[in-house]
Structure I
Amino acid sequence: MRPRVLACLSLLVASGCAMTAPGVSRAPDQTLVLPATSQQLMLSGEMTTTRIPVGTNTEPRHDLTIRVNGQPAIQGTLVTYGATTLQGRAGSMPVTADCQSREIGHADRQFDCLVTVNGQQATPMAFRATPTGPQPPVGSV
């Protein structure tokens, strides 16, 4: 048998071979006021987790969308382990999401993202994928 299958069978006895489940994790909407212009922006974000085929198995894929005033400003894929920086635009304003992945438990990952619009930092957004589907984030970002 392949080592990966043996490892999974060993874990099955102990924990059930948990895998990150597909689903959509949403951050609460927030308002950002740009100090230079007093322009008020509505930010929202969601992370869609899917399972993609890799050989004879599947791996999680985490796609992030950040919207400004309802329009997609950032769309990209977060790396499962480590940091990801995604960039986009809301009209003429640059938008950046600096995201850090962290392990909460087996097949349970949280992505803590600092979003900036035109150089102004918004409240952090957090997204979580677990073996049972999206769950509320834990801890502070």
Structure II
Amino acid sequence: MYEFIKNFHSGWAYLALLLLVVAVINSVIGLVGKKEFTAKDRKIAIFGLIGTHTQLLIGLILYFVSPLGFASLGQMSDKALRLTSLEHPLINIIAITLITIGWTKHKKLMTSESKFKTFSIFYGLGLVLILSRIPWSMWF
């Protein structure tokens, strides 16, 4: 079961990252191009949100069944274990929290510019944080 969840978490990461990158690019294009915020833009943003939340759920399950997750929290001197047991989960939870805040804030905003700006900032910060803590050596 552990191998299946690990592979699912790794595979879903490609989709989640793609959805998030598309959402960030779309929001930047909308902001720079001074476009009108449409239902299409909202759907792109919600897919980015759903993709990252699904990844978080899979990751939390993996965290508690993996020998590299919760079980290895006491071994902080090992750089690889520190990444998988502390840094990766913590930073990604912060990133997904920022993405969620961006989604929540956009609903209260009235202008297209402010909606695109909110998505650009919060989704963009979330993307940068996620990319900073991917265990690249284990992923490929």
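Of the structures labelled I, II, one was used to calculate Cα extents along the principal axes in Å, giving 63, 29, 21. Name it. Computing Cα extents along the principal axes in Å on every structure in I, II gives 63, 29, 21 only for I.
Between structures I, II, where is mean count of other Cβ atoms within 10 Å over residues 79-86 highest? For this comparison of mean count of other Cβ atoms within 10 Å over residues 79-86, the top structure is II. In this comparison of I, II, the computed figure 31 for relative contact order in percent (Cα under 8 Å, 6 or more apart) is attributed to II.
Given that helix-only ellipticity at 222 nm (-39500 (n - 2.57) for each DSSP H run of 4 or more, over all residues; to 500), derived from a single structure, equals -25500, which label among I, II identifies that structure? Structure II accounts for this read-out.
Read-outs throughout are calculated quantities, based only on the coordinates presented, and are distinct from any laboratory measurement. Given the structure is predicted, the values throughout are model-derived calculations rather than measurements. Cβ atoms are built from the backbone, for glycine too; each structure is taken alone.
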